[in-house]
1. When distance in nm of label points 7 Å out along Cα→Cβ at positions 7 and 31 is calculated, the result is 3.9; to which of the structures P, Q does this value belong?
2. For the read-out mean count of other Cβ atoms within 10 Å over residues 15-22, a value of 14.6 was computed from one structure; give its label from P, Q.
3. I have 37, 27, 25 for Cα extents along the principal axes in Å, calculated from one of the structures P, Q. Which structure is it?
4. Once distance in nm of label points 7 Å out along Cα→Cβ at positions 79 and 95 is calculated for every structure in P, Q, which label goes with the largest value?
5. Thinking of P, Q, which structure, once helix-only ellipticity at 222 nm (-39500 (n - 2.57) for each DSSP H run of 4 or more, over all residues; to 500) is computed, gives back -33500?
Structure P
Amino acid sequence: MIEVEIRAGALELRHAPWTRPFVGRATTRVPLGAIREVRLVERPLAEARGLRRGLVVSGRLKLGVWTGWDRVKRLVCARRAPGLRIVLDRRIAGVDELVFSVDAAGRLRAGIAGARA
């Protein structure tokens, strides 16, 4: 669904072509300095709550932008696999948080922390 890479002082998410109509973009780039918090989440599907613009396959997949009742906008690319929830210090590319499933989420979290240090 997505490829995640840390490069040139930023976290870059490249969305697979079939996901782009639902997330509304080909890439998401966030400066490492704008990341306030990175959390491991066992069930990223549960992190997407509120109103949505995107795709839901119940219990299996969520793609799109969710706006919570607290008005926080979350870009979600999640499936039934562990992932990360990244809280930003300001709205970037129209979102306040990123929630996504990724292989080796713990290693990516450590890589983000190391790159920010």
Structure Q
Amino acid sequence: MDSVLKRRRTLALTAGVTIITVSGALIGATLKSGQQTSVQEERKKKQGTGELDIEQQIALLETTRVHLVMQRAALEKKIAEVKEKANRREELEKARMEKIKKLGSGTAVK
């Protein structure tokens, strides 16, 4: 009788764990599917190109292009400034090293 109870208990626990696992997987899949659907709907709202005619789409793309060109120019300017700073630092470091060499080779401390 004792072994029958153990088998039933094991079976009940196994069934419970299986049910919980399966239901968790189904709920997770449902939530992910719903999230993907809402993300796709949000993208469509942001783009809105499906409701615009061709002239409006072209105007939107041209505006976006102008904005991106301005961003590119600003980034190129920043890159040039960073390179200029790096060159100045390199020149200062070379000058400092030359100064150290001159001081080191000219006089020896006894």
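1. Computed on structure Q.
2. Values: P: 14.6; Q: 10.0.
Traced to structure P.
3. Details: P: 37, 27, 25; Q: 102, 70, 10.
Comparing all candidates, it corresponds to P.
4. Q
5. Numbers: P: -3500; Q: -33500.
Answer by label: Q.
The numbers here are math on the coordinates, done by the rules we state, and not lab data. None of the values given here were measured: they were computed from a predicted structure. Cβ atoms are built from the backbone, for glycine too; each structure is taken alone.
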